[in-house]
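Before anything else, here is the set of structures, which you'll find just below.
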Structure 1
Amino acid sequence: MKRQSLIYRILISLTIYFGLLYYGGDIGRTILYPIRLLVTFLHELGHAIAAILTGGNVDKLQINPDGSGWTRSAGGIRSLVIMGGYIGSAVFGNMLFYMGAKWHKAVKPVLYVLAGSMLFTAVLWFNSLFTSLVLILFSIFLIWMTGKKNMARELLMFLGLICTIYIIQDFNIGPGSDLKAYAKEMIIFPVSVWKYIWLAIVLLLFIFNLKTLLKTS
């Protein structure tokens, strides 16, 4: 029954997302806009964390109203920092999906950590009022949701799942500038090849996560 329930929850989430995306018109795009910004935040956070973990530091992080963004960092292993955006955001998305779908006791701490990372970014890596305002409002919403146990669980699963799907859908556009920079660092393959290698990694992560969830339910 648990497995069947999980499948229903996943199907409902996907139906809501694709319904809003393809049939929701302007209203649907408006509703999904915060998720687009969340994906951008996770992408840029991936760059930032990769820089810190490989010995670098982060100066500024920005999210733009059109859903694009950038992170300014120094030092670290450049190839990993570049890859950290697209691959890192997929890792974060899968983690949120798994926590919301399976690890219910972790939902509240994960929401606090996510909200805390947004507040940290908004203040310490400040670069624009839009970025900080979006992250502060998002963090307030997430903290408020921690008091809604069942809703918080469904929200976390929905955000993680949809962020992962969005990242897969966006592989032709989203990581474009990162791929060009990565191809200059890793000249063994051209951009067109690295694009599909990155996509394959993201797809394998998602498939492995989904299989693990269904197997253990």
Structure 2
Amino acid sequence: MLYTVMKRVVAPTARLVYRPTVEGLENVPADGPVILAPNHLSFIDSIVIPMVVPRRVSFLAKAEYFEGKGVKGALSRYFFGSLGHVPVRRGLGRAARASLDTAKDILDRGGAFAIYPEGTRSLDGRLHRGRTGVARMALESGAPVVPVGLIGTDQVQPVDRKLPRVRPITVRFGEPLRFDRYAGMQESLPVLRSVTDEIVYRILELSGQEYVDSYQNSSAAA
């Protein structure tokens, strides 16, 4: 219900207000499993992408959004759950594995799933080293990966700002990447790193960010 309202009412209104520049949307398959892999600059990234993609897109979301107390916690659970977001507890291997399994189930059913290779949002505007969850998801599901470059969302809602403001936004979708040549090699760490780096490089080309070969600290970006 909430997703339908967001898609049919909120998304068109937001597009009128922000007038995002969207490039390469034809690279997103109209149906069938697909992984969207964007850079991560702002909280609103998880709203901007569903706003411009015609089909339903689910995201991994911080477990904290589903664990709050009281009315605020209930509203948060309803909001993110209704949008199809999947909770992930960062730093815990078993919980993260369970979240990736849930994501794979969505892909196996022909859905679209988005995951930030950096693992968390960038605090300095640069593109950080990717974590290998996106590669494992691609190899286990066999789904194509569409790299996404987001530009300007950090100006709409910086890390220290609670309410968004109107600023230009650009969303660039790259050509789908397929990794069939690595089928069955999802337990190989060198393969996972190679696939992840290829995806991040394509995001870099689309976003035009400076790249830094180190992970963004997840606790600092929380």
Structure 3
Amino acid sequence: MDRVRNYQKELEKIIEGLYEDDAVRSDIKPNVKPVNPPSLLLHSCCAPCSSYVLEYLRKYFKITVFYYNPNISPDIEYRKRVEEQKRLIAAYNEELSLTETVAYPIDVIEGDYEPDCFFTAVKGLESCPEGGERCFVCYELRLRKTSQIAAEGGYDYFTTTLTISPLKNAAKLNEIGEALSARCGVSWLPSDFKKKDGYKRSIELSEKYGLYRQNYCGCVYSVRGV
């Protein structure tokens, strides 16, 4: 039987490694930052899901959020979500100047909104149940673009916020990410952000910042409950 991987522990081991040349290597503390933080291109599906991920990782990585979600329909819903993402990032960055929060500023890149790419990719899979093959194709579509941008931008790592959702297949997301990493030459950052109450914390942060929490994943098929 294949060993069930603990992606959260794998992530923690990578973070520990960031301190190998630091005096704090054996006693990582939340108020100490790595001396040479790596760059991370973080694909984000929405502000609520990114809230905990950014809170957690911004102490260890120089993060650029890549908002690329051609699956979202209709246009007005897409725009609402992307503006909420930008608002959250602005709030986090403002905290750096107003408090003693130990973290790095967060940048953001808004990808092209190209729903035709999504509909082409999932053609023939419209009737698949939510969480099945259609979703896997959607994962790959978004992560492939993320890996391309990561390679072009010379990032050290790339990953996605999608693993924070209890409804998303973390093992499949990591499988896709690792395969894309082998092609693009940028390291995949393993994750299962729902672990250690990550999803619960995202709900708390959404309430704190008054974030819009959508009631469907994003595509027309998810809103129909197919």
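Rule-based calculations on the coordinates, nothing more; no lab input. These figures come from a predicted structure and were not determined experimentally. Cβ atoms are built from the backbone, for glycine too; each structure is taken alone.
Thinking of 1, 2, 3, which structure, once helix-only ellipticity at 222 nm (-39500 (n - 2.57) for each DSSP H run of 4 or more, over all residues; to 500) is computed, gives back -26500? Computing helix-only ellipticity at 222 nm (-39500 (n - 2.57) for each DSSP H run of 4 or more, over all residues; to 500) on every structure in 1, 2, 3 gives -26500 only for 1. Here the criterion is mean count of other Cβ atoms within 10 Å over residues 111-118, and among 1, 2, 3 the highest value is seen for 2.
Figure out for me which of the structures 1, 2, 3 the number 51, 32, 30 belongs to, where Cα extents along the principal axes in Å, for residues 79-206 alone was derived from the coordinates. Working through the options, I get structure 3.
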